[in-house]
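Asks: Each structure below appears as structure tokens.
Values quoted throughout were computed directly from the atomic coordinates according to the rules given, and no laboratory measurement underlies them. Everything quoted here is computed from the prediction, not taken from an experiment. Cβ atoms are built from the backbone, for glycine too; each structure is taken alone.
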Structure 1
């Protein structure tokens, strides 16, 4: 059992029969005698992906969720689901498009991900810090554009994701994209 006062950032715990991921935590200690220590947690429900704040008393207890992760590589996606190959058993693991969400714009063949499972059922995925994507279309960089202060241009990547890239990036080049911020992170 985990006490509320022991909850740390990026920790997993079970609340109301659902797994949660702690995004931020703040402890407020009482100033008066007899006051209770409160723990304010910004948390994400791993089943619904909803994010909200909740305040707990320091002594409240939570179970550790039955969570595990498996290494998998992306195979392909269709209209309503995405398919991955488990690297241990070589079985196909399928995630609904709603679970993958906007992360589908970062998925290309053979990218390695971590699939989270709760009670054996796949509920989400963790991407690597960077993915490599090919630029499919972008305007050519024109000499003199830097004088206006706009040193980046818009580029469309192979998955349909649009990001800002430096002027020297051309069509057909591979670029690294930071998976959390969806920003240019360098040439691949």
Structure 2
């Protein structure tokens, strides 16, 4: 009898997206903790989409903290980029948090000399990627945060729930989605 390799009867395809609802900032924190446990994230390019005040920077702060970044985690709104050293499970690596909100022309990305940063190893988290036009490399994972209007009499001064969609665009992005819920 010959050895034959048979394809599985049912093939599983990796998820291309994941939809979540964060009711509170604690949900954002829990998600960041989960995502930080995935080793694929350490070399991913993640774009963050959403209106002003949707929670992009809050998520980044929780994620960087979960990845072992110490000290103050500032918003890069004025500096455009904040570099970080992350220490996770005994390994040190780089993470960059970009905010292109103040860009008026996609050429500013090239003029700022970011090509070398994006060619290097490490996590890149990018707020307002659309302001850089098509100058950015392909995102591995995109994350869109949409605050929901609430009209309940029980509403408090707390932030409204957020609908969150994660979309994988590469094999690395698919790997980042693994194990999330």
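Asks: Figure out for me which of the structures 1, 2 the number 0.25 belongs to, where FRET efficiency 1/(1 + (r/R0)^6) of positions 64 and 168 (r between Cβ atoms, R0 = 41 Å, to 0.05) was derived from the coordinates.
Replies: Label of the source structure: 1.
Asks: Can you say which of 1, 2 returns -6000 when helix-only ellipticity at 222 nm (-39500 (n - 2.57) for each DSSP H run of 4 or more, over all residues; to 500) is computed?
Replies: It was calculated from structure 2.
Asks: On to the next question. Which one of 1, 2 has Cα extents along the principal axes in Å, as calculated from the coordinates, equal to 69, 48, 24?
Replies: It must be structure 1, since only it matches.
Asks: If you work out relative contact order in percent (Cα under 8 Å, 6 or more apart) for 1, 2, which one comes out largest?
Replies: Evaluating relative contact order in percent (Cα under 8 Å, 6 or more apart) on every structure, the highest lands on 2.
Asks: Comparing 1, 2, where is FRET efficiency 1/(1 + (r/R0)^6) of positions 32 and 80 (r between Cβ atoms, R0 = 25 Å, to 0.05) highest?
Replies: Of structures 1, 2, the maximum of FRET efficiency 1/(1 + (r/R0)^6) of positions 32 and 80 (r between Cβ atoms, R0 = 25 Å, to 0.05) occurs in 2.
Asks: Given a computed value of 7.4 for mean projected area of the Cα convex hull in nm², for residues 16-95 alone, which structure among 1, 2 does it belong to?
Replies: 1
Asks: Can you tell which of 1, 2 yields 11.6 when mean count of other Cβ atoms within 10 Å over residues 24-31 is derived from it?
Replies: This value belongs to structure 1.
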